[in-house]
Structures are given as C-alpha cells and as structure tokens.
Structure 1
Amino acid sequence: MNNEQLKSLIRTIPDHPKPGILFRDVTTLISHGEGFRATINNMTEPFFEKGIEAVVGIEARGFILGGAMADKLGVGFVPVRKKGKLPFDTISQSYQLEYCTDELEMHTDSIREGEKVLIVDDLIATGGTLEAASKLVRNLGGNIIGAAFIVDLPDLGGSSKCESLNIPCHSLMAFEGD
C-alpha cells in the first residue's frame, strides 16, 4: 500500500479532545493488517542503512509502532512514558502539548553513551513531545539519527521544530489544519 492509501485508513474525529481540534486517529490504520504492515515497512525503510542501535517509542501509540520497527531493524526498544509509570530510576522532562502540559520519563540505564537512536511516535504536531523525548535521549548520551511519524500536522510547526533540533524528520503523510 502506498502512503495515500494508508492516509485513507486514518479516521478524523472533530472536536477531540476539545472544540476546534481535528484528532487524527491512527487506530483505524493500525487495526488494518495490510495497512499496519505497510506503515511499519514505509516508516522503517529510510533507516535500514543508518546503523540504528535502539528505537525509542513515545507513549502510547509510539510503543506499537516503535516495537514493530525495532523488530524489523533487529534492535532493542526503549519506552518513553508519562511520569510515574516506569519502575526503575528515571530522568524526566516536562513539555507543552497543543492543549496541555505533561511530563515524560525514561529509565536512566536505557540508552548507552553514543548509541544511535531513532525516535518514533504516531504523529508530530507542535513538536513538544519530540523535543522532550530528544532531551531525555541526549541527556543520557544518545545520538539521535532521526525521528519517524505516520502523520505530520505541518500547520502546527512540529516538523520545523524537528529541523531546529537537528533531527531528520520522516513522516508518511501530512494533514493540513489542526
């Protein structure tokens, strides 16, 4: 399946989580067997020759995508979770979403110094979540090779933020508007 076909599998939910937001629901895409397989293949393809050593997935849909991509790349998976969810020593980073503030955490022993890392999530909106995850990875000494997303919401500026953080950003598709 090509990216336009994959785009047609994404459901748009108006006014969620608040009025004026168009929520791009990728659960309809990942529940479609052929669509999910093509999504993982298309997201992983640009990174096969980059020497990725770990995939970092951002809670929660980044876990689904990141785990599958880590398997395809033959590397380990590292979860980035919301505050208070990880059982061992953690570092944390607060961030601003388009509609609230939150905090992410990683285990302090999850990334090795110099390790080549790919960050994965379902979509990039304002780039706040990516920025927080990238700070966590870099604080642990990781070398971010790129970030991969299904959806880019370019009107919200996340792709530009990705570039300003010196992280190559790969998205399968874009949706205009919020």
Structure 2
Amino acid sequence: MTIPNLITTLRIILVPIFVIYLINDHSLGALAVFMVAGLSDGADGFLARLLDQKSTLGAWLDPMADKLLLVAAFIILAVREFIPNWLTVIVITRDVLILLGVVFLFLTHHEVRIRPSLLSKITTCLQMGTVFWVLAKESVGFLSVLVPGIYWVTALFTVASGLDYMRTWFVMMSERSDAA
C-alpha cells in the first residue's frame, strides 16, 4: 500500500471518531479531528503526485473518504440543528446521484473514470469549509455572521456540480451510442 493510500485510510478511520465527538457534543474535539482529516485530504493528493504514487485504489478511496466524512458531518449537524436540513438534503442528493451515475455507467459497460472536475473539487472544498465554519463558530462567535452566506454558496456549487456530473454522463452515454 502506498503512503497516500495509508493517509486516506487514516481519514476513513477518523470518521467514526469525528462522529462520536459530534454525538457527544464535543465541538472542539470534532473540529480538531475534522481539521486533521481535511489536512490529510490535501496531504494524500500532494504526496501521490510528489512521490509518483497515484493508484487506482487511491482514485476510489480518496473520494470515498471525503463522502463518508461529509455525509456523516452533514447528517449529524442537521439532526443537531447546526446546519439547515435543506442544505443536507442537497449535499446528500448530489452524492447519491454521483453514486447512481457510477453504478449505471458500470452496469451499462461504460468506462468509469474517477476524475473529479474543478467544479467538483471546489464543491468538496466548500462543503468541508461549511462544516469547518459551523464547528468553529461554536468556539469563535464572530464567525456566525458568515455562516448563512456560506450555506447558500455551498448549495449553489453543490447543485451546479451535480448538474455537471449529469451532463458529463449524458455526453459519455451519447458518445457510446453514436459509436455503436
């Protein structure tokens, strides 16, 4: 196993620890674990490129680790009423659509390439930033003013990213049917 894949695996292991902190109302502990997970997300990609250790496993593990962390965070923060339910529904709906799209492409024998677009990367950063700001506002009160705007920007990019994925899949399917 490569060093970047080990770091990604660590991020997956951090998810239940993060969830336990959130459930037990330890926002500062949750924030610390979330920050370590976020930094590890950047580190694994950086090291994969630097050490020339990009792998198929890493291409699947990295977005899966992000999805696990973000879905857990959004669900728990929505249940605890720190994040609006509508934003959580938008975030999870996009992830479900991505999953369904990948499954559909696989079942219809299309090549499934894991290459997130720039829009998708920005969306993931905004979603992580939203969780960070919500957790940090518990410790730093003046951040509360920014949070509602962050919700709307995150929602906008999440919807745009979901539509972009759908557009990409339709193009891929039409190219394949045109070739046949």
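FYI, it's all coordinate maths here, none of it is from the lab. Quick caveat: nothing in here was measured; it's all calculated off a predicted structure. Cβ atoms are built from the backbone, for glycine too; each structure is taken alone.
Overview of values
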{"quantity": "Structure responsible for -8500, with helix-only ellipticity at 222 nm (-39500 (n - 2.57) for each DSSP H run of 4 or more, over all residues; to 500) calculated and labels 1, 2 on offer", "calculated": "1"}
{"quantity": "Top of 1, 2 by distance in nm of label points 7 Å out along Cα→Cβ at positions 21 and 125, largest first", "calculated": "2"}
{"quantity": "Comparison of 1, 2 - label where mean count of other Cβ atoms within 10 Å over residues 85-92 is highest", "calculated": "2"}
{"quantity": "log10 I(q)/I(0) by the Debye sum over Cα atoms at q = 0.13 Å⁻¹, for residues 13-92 alone from the coordinates reads -0.46; which among 1, 2", "calculated": "2"}
{"quantity": "Per Kirkwood radius over Cα pairs in Å, the highest-valued of structures 1, 2", "calculated": "2"}
{"quantity": "For relative contact order in percent (Cα under 8 Å, 6 or more apart) computed as 18, the structure of 1, 2 it came from", "calculated": "1"}
